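Please treat every number below as a calculation from the coordinates, not as lab data. Everything numeric in this text was worked out from a predicted model, so none of it was measured. Cβ atoms are built from the backbone, for glycine too; each structure is taken alone.
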Structure P
Amino acid sequence: MPVTADPMLLAQLLVFLLAVGAFAGVLAGLLGVGGGIILVPAFYYGFTLLGYQSEALMQLCIATSLATIVVTSIRSLHSHNKRGAVDWTVLKTWAPGILIGSALAVVVAAQLRSSTLQAIFGGLALLVGLYMLFGRARWQVAPQMPTGPVLAIFSPLIGFLSVLMGIGGGSFGVPFMTLHGMAIHRAVATAAGFGLLIAVPSVIGFAFVPVAVHPPFTLGAINGPTFLVIVSMTILTAPLGARLAHALQPQRLKRVFGAFLILVALNMVRKAIGY
C-alpha cells in the first residue's frame, strides 16, 4: 500500500524534490543535458518510496519529467535567445522530424514494461555519461549540420530516444551539433528548443496513457503535484544555468557530471535486471 499518509516522509520528499528541481534547472541551462536525466531517477526513487511500484512506474516518471521540460525549455530558450545564441534555422529545419519521433515514442513507451524502460534509460544514459566524461571539444565529424537523408534519420531518432528516456533534446542534440561544427554555447542554446519540441507532443500523448497505480492528482501518466514542485524551482534556476553557460568553460563540470551520470545509469540497469 502507498505510504503517503506519513507527513514526515512527505516533508522529506518535498525538500528532496525542491533540491532536485533546482539542480535540474541549472543543468538544463548550463550543460544543455536537460533536467530529465536527473529527474527520471529521482522520480523513480520518490514514487517507489511512496509505494507506487508497478509495471508502469517508469511511464509515470518519464511523462512527469517531460511535463517539467516544457516549462524548463521555454524558460531556458528565452534566456539564451536574449543573448542571440539560438540557431533558429537549425531549430526550424529539425522541428518536423523531432516532432514525429517524439509522438511515435509515446506510442512505443506506453506498451513497454517498466523494467524495459529502465534498461533503455540506463543504457542510453551510460552512453551520454561516457561521452561527457571522455568527449573532447575538438572532436568533429563534419563542418556543418547535415541535410537530406542524414537529417531525415537523426531528427526523429533524437526525438524518439529522448522521449523513451524522459529527457529534453540536449543529451543527444548538444553532442550531435558540436560534432557537426556548432560552437558549444550555440548548441546548448539551440538544444533548449529541441527540448520544447520533444516535450510538447509527448506530454499531450502521455496525458492519455492510463497508469493503474499512481499518486493522487495524476492525469494519464503525469503527476500534477510533482510537476508543480519541480517547475517552481526550474523556473528560478534555468536562467541561472544559462547565464553560467555564457560565463564559464563548462568542460570540467561536464567531466564531473559525466562520472556521476555513469553511476546513476549503472544503478538503473542494476534495478532493471533485478539486482
Structure Q
Amino acid sequence: MPSYLFDSAAAQAADRFSALESCYDAASRRALELTGLTSGWRCLEVGGGSGSLGDWLGERVGPEGEVTVTELEPRWAVSRARPKHVRLLRHDIARDPLPGKNYDLIHARLVLLHLPERLEVLPRLAASLQPGGWLVLEEFDCSWTPVLACEDEAAAELFGRVHTVLMGLLEKAGADPLWGRRVLGAMAAVGLTDLTATTFAEAWRGGNTEIALHRHNIDQVDDQLVAAGVASGELDAFRTLLQHPGFIVNSYPLISARGRRRHARGKGKPR
C-alpha cells in the first residue's frame, strides 16, 4: 500500500473522514446534482472514505442503477448497511485496473491531490466514462486559508507556521496542495468538454465541528511535524487555539470541477 501522508489505515482516519463529511458532503452533493444525476445511472465513487457519498449516490440512482465505491482501506465503510446495488471494493486507483467502464458518473473527492501519479490516473478515469458521461473531481486549493479573526498576531503566526510545515510534508509525500486550481485545466487537457467548476468555502470558528479537521490532520502526523521543526509545545498551543471561540480561519476552498466525455460522432446523447 502506498505511503500517503494521511494513511487511511491509521486510527485517526475515522475522525478525519467524519470531519470531511460534516464540512463538505452538502457541497459535494450539490456539485453532483449539477450533472443531472438520476435513477438508473452507473456510478464510480473513487476513494470513498467511510462511504457517506457512495450511499447517497445509491439512494439517487435507485435499484435500477449501480454504485461502486472504492477505497484503499475500506474498513471505515464496512459497518454501513447498504443495498445490493452499492458495492464496496478495496482498490488502489493509482495501481489497480478500474473496476468497470462506461460509467455515467465518476466522482473523486480529495483523491488525486494526494497522488504523485495524478496526471496518469486522470486520463484513465476519463476513458472509463461512457460517451456523454460526467467526471466530477473535487480538490482543495490549500494556499488560501487566511486567519479571519484572532485575539493577537502571535496566534495567527502560530497557525500559519504549523500549516506551512504541514503543506511541506504533503508535498514531500507527492501531493500537490495547489491541485484544486489546476484540476479544471488538467481535465481540459485530456479532452473533457462542458467544463465548469464551483468553489465552496466558509469560516471555521474555534471549538466548532468543522475546524476539527485541522486537529485530526496534525494528530495523525504530529511526529512528522516535530521532525520537520515544529516544537511539541507549538503543537499543544495549536490544538488549544483551535478550541478558542475567538479564533476564526477560512476553510480549505473545495473546488468542484465537472467535465464530460465527448459524444461518439454520429451518436445521440446517452440517457
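Check the numbers for FRET efficiency 1/(1 + (r/R0)^6) of positions 194 and 226 (r between Cβ atoms, R0 = 35 Å, to 0.05) across P, Q and tell me which is largest.
P
Quick check for you: by FRET efficiency 1/(1 + (r/R0)^6) of positions 106 and 162 (r between Cβ atoms, R0 = 41 Å, to 0.05), which of P, Q is greatest?
Between P, Q, the highest calculated value is found for P.
Computing relative contact order in percent (Cα under 8 Å, 6 or more apart) gives 37 for which of P, Q?
P
For structures P, Q, calculate FRET efficiency 1/(1 + (r/R0)^6) of positions 50 and 178 (r between Cβ atoms, R0 = 41 Å, to 0.05) and state which one comes out highest.
For this comparison of FRET efficiency 1/(1 + (r/R0)^6) of positions 50 and 178 (r between Cβ atoms, R0 = 41 Å, to 0.05), the top structure is Q.
State the single structure among P, Q that was used to calculate distance in nm of label points 7 Å out along Cα→Cβ at positions 82 and 210, giving 2.8.
Q
Could you tell me which structure in P, Q was used to calculate helix-only ellipticity at 222 nm (-39500 (n - 2.57) for each DSSP H run of 4 or more, over all residues; to 500) as -25500?
P
Where does the value 0.95 come from, among P, Q, when FRET efficiency 1/(1 + (r/R0)^6) of positions 42 and 218 (r between Cβ atoms, R0 = 30 Å, to 0.05) is the thing being computed?
It traces back to P.
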